[in-house]
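Coordinate-derived values only; no laboratory data. Keep in mind it's a predicted model, so treat the numbers as computed, not measured. Cβ atoms are built from the backbone, for glycine too; each structure is taken alone.
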Structure P
């Protein structure tokens, strides 16, 4: 079972802007009076293209779907929330909190992967849960340790416990549940996505333990990571705000480990944290400031990992 894939799916945006429907509980989104919608989409496209070029130069296979803007999907640049692709040929489809994000689920995106020679055996569709206002937003809500078959999930309005357990049963993962918080206007509120405060790679894990207020939960999460032999790199809440938790390990064609993150995440890391990651992986960073500021998501959110078998 691989932890990292060398193929990722990315969606080039056509209608990128601050999504008012997600801003209600994504406290990382910031309004910018300077950026008008047409400017923000153009800037996001430039940042997207720059990151894609760096990934390709590093030997990573990037499958790009061009959003056409017809469905007004401001967050289409973050496909990892609505779909995940698994080694057994399963494709999971997830229920989304924001109604305008549900339009991101498009058959032609999955068909594009089939056209590229990937084999899809089966769809596991959780989207019916939207009718009950129950959500689980893909590998935003789920941080998967694929090698040790563990799924980490911070409960929030976008990650419901029963549905998380159902996913773990369907895909044979051991659930590791907790709640992660951030301080907003002096109050402790749940972080909207697990992948904002933690990342799991083959040899290491990046996590903000200070986000887990419950000591028992914190101890339990740490125990799971340590027992699986991960070197734990602890980041601060200030680093989480710079998206230092939102990284992803991928592999290039030679099987070399590459950890992708934003420029702001990289800049926030200490020399020791960088050195620890670099023991195991090459760091690839890119400036995606517009995407982070208006979208409230970062590098990891932009990449849907493709683990599907080839035909």
Structure Q
């Protein structure tokens, strides 16, 4: 049973598409607006479920229509939401995403809301109620309180789960947390922020990843965009070329990548095989528009041809 537990953020994404970004004091007219379930935790839970894992979600939403929509959307895709709690004292997290169609880039404004109130006590309660039963991989992000991330890593490790961390914005991670991380999955900018090193090439990424290994992490996977991905552990470094395809939108690609990695690890696949599959999931997501609908399913990932 490929069981994954995801502990992370849950938001409603209000995605506005336009032909550019407004300057200060300027008003521009958008082309479209969408309201979809988002947040790093939710997106990666959906991606892991689409890639074939059974997924349990631990998170917090407001007691409002946005929160109910998130729970319904996750459950509809097969994610177990039993451990998603409703907070009557806070709003559901919201991300306002402005997409520049001409540049295929986006800008974000985030209100964390109830995500900031996910506490270690809720991790303890979830643990006591059996959330870790059968779980092989625990996936964490950093858009929830750091003490809660730490509590989840400790609890998952005690239960025998592999701990995977995808820090979704640059920050300083304490040594005691990194000591609990079996695998850190991150992009070049996040790696540079965590290590204080320039990451402008595959070699830079390898050196920075090695520096992160000295801080306690057991393995590092760096997403390098069009350059592919790099796996570094205590034994070797391996570069995986990017899967080619016509890029429509990059939003969702990184979450498809990480979700695919943890789904494969939950099936006891070697890390090298997990990364090879993940770069295919990433490429498929980037060739489509719309999030989370861009996330590929297991059949699509298996059917795609990897580059030679």
Output the label of whichever structure in P, Q has the greatest value of relative contact order in percent (Cα under 8 Å, 6 or more apart). P
For helix-only ellipticity at 222 nm (-39500 (n - 2.57) for each DSSP H run of 4 or more, over all residues; to 500), the calculated result is -8000, so let me know which of P, Q that is. P
Assuming 5.4 is distance in nm of label points 7 Å out along Cα→Cβ at positions 99 and 275 as calculated from a single structure, say which of P, Q it is. P
Supply the structure label, taken from P, Q, corresponding to distance in nm of label points 7 Å out along Cα→Cβ at positions 115 and 179 with the calculated value 2.8. Q
